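Colleague: See the structures that follow.
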Structure P
Amino acid sequence: MTVRDDLHPTPTAEPPVTADPRVGVVVASKDRRDVLLRTLPRHLALPERPRVVLVDDASGDGTADAVAGELPDVEVLRLSRSRGGAARNVGTAAIGTDYVAFCDDDSWFDPGALRAAADLFDRHPRLAVINARILVGEEERLDAICEEMARSPLPRAPGQPGHPLLSFVACAVVVRREAFLGSGGFHERFGVGGEEELVGWELAARGWQMSYVPEIVAHHHPPRAGAPRPQRREIGIRNTLWTTWLRRPVRAAAARTARDLRRFPADLVTVRGLARAVAGIPFVLRERRTSPAHVEHQRRLLEDQQLSSRSRRYL
């Protein structure tokens, strides 16, 4: 199989230790001090020598002081109130590099991956987002979302690298700073949980491209499954419904909502998530703006694929 040259970002030899001023790393975190003290040094040790900005999202565990004391090369921005996913907006505005890698407190990129992403951005001026291949845990298993992204049915623009996307995974992505900030970034009302989709739709509406490029690799070591986090699921349900009604035509939004209501578990968490969504109706009506037709077309392609995949499971 022939692989295009611009999709071979990582050389076989050890990457040169040469600073690359084009790309920086933004990590937004809340109350994860010990994890950060283990993972932030991984960003500092990359051969690209990126500028690393930690946005402390109003932590109560001494995160900011601990990082500032033990890792002076990390720039720490302290928020007085929690902003969830929108804390990344603060870091992106402050960092000043052309391209910005978003990492969670438990994720990081391979050596050479940031330079490779910057090279792709330089060669493709309409490319706004590069989602990396995500290897999960010590066993480095491929994240299932990557398999889904690799099957994307979206049409590839002329010369576009990788697999076209309409959204992304914020723990392992590199963005074009100009495009991200121009789209408005992450919405403050969304917190954490499915906040990426609205950003992706906004970027697509402005004509930007997004791609899954599996040759660029990131690692994600989330905590082992522990106690359930019902509040996170509540927020995810709310954000899914909000995103749908903020940007989709009424008939499409109603159809998507009906499908979602059938697939949500019939439990108290779902009820609370729906209550959160209903409470935001005034906000949704105030900010509702239907996406351009080409974005809705892409959404329908993705939905058709998802529905077809679910149908085949029962054949």
Structure Q
Amino acid sequence: MNKIQPNQGRIFNIERFAVHDGPGIRALVFFKGCPLRCDWCSNPESQRAAPEIMINGERCIKTAECRRCVEACRLGAISFTEKDGPELDRSRCDSCGDCVQACPARAIELFGRDWSVAEVLDTILQDGAFFSRSGGGITLSGGEPLLQPDFAEALLDACRQQGIGAALETCGQVPWASLERVADSLQTIYYDVKAMDPEVHRLHTGVDNHLILENLRRLSAFCRKPKIIIRTPVIPGVNDSEENIGLTATLARELPGVKDYELLAYHRFGEGKYRNLGLAYSMKGVEKLSPDRLAALKDVASDIFSKDSDK
């Protein structure tokens, strides 16, 4: 089940009626699998390419009379107590989803299944009228969509044939060929630059930023159609210095294809997902920046990016 089926893509969520990550009303298609392991990631269910079981103990009925998840698991990977509810031995679990189907409280979820292009298109076309009226469309997100370049390209081609505009969110840690093959099918590319210092980047994401910055420079020179918007999630104690924001804004200003530079506020909305996936949350106790501090950093970015700019 872990191997993606031919002519399909592994998706863990499709968010309809979204009003962010692109203009108008949008459908966000979340691809599973990411080459980075950012400490602050709010979608930890996106990181591994394989399907994953998430258990929310707060939803569980926690009665001995239920235990349907235990009975449904043919591998004996689930144990149960009335105090804590189900516990999953992930070393034995193959993410078959039988426990998900058995749970009456929807306390167990499976993230990641293989979709065909037609299935994704059928889902998003339910909102097709809203796309045209609002200037919206589809945004490929993740995870990292370009870890599945064949499926991403096929889905974008299908959307273009239907007159649906498209955007992409990427971390840039992908082969250049994957970016090159989809760029002309996009209206907007949201490109993450998390830190300019390669060692800081490696320490907090698992890789340095060499390929990411190289791809960004190539993309800005290559792009003729889509506009590139650089984004930085501002993480306290990691990349929230005026120096880092200033260096990123300077890079954004110097690249011809970049039309804007945005700072995203750090939040902890995904913290509970780590517990439900059996993972440790490394940012525990880190508070978000004050509105005044974030506003000051946005001023730094804006002053540098817009200086002597005709973008």
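Colleague: For which of P, Q does distance in nm of label points 7 Å out along Cα→Cβ at positions 43 and 267, calculated from the coordinates, equal 1.4?
Modeller: Label of the source structure: Q.
Colleague: Among P, Q, considering only mean count of other Cβ atoms within 10 Å over residues 99-106, which has the greatest calculated value?
Modeller: Biggest value here belongs to P.
Colleague: Matching task: -9000 is the computed value of helix-only ellipticity at 222 nm (-39500 (n - 2.57) for each DSSP H run of 4 or more, over all residues; to 500). Pick the structure from P, Q.
Modeller: The value was obtained from structure Q.
Values in this text are rule-based calculations from the coordinates and carry no lab data. Because the structure is predicted, anything quoted here is derived from the model rather than measured. Cβ atoms are built from the backbone, for glycine too; each structure is taken alone.
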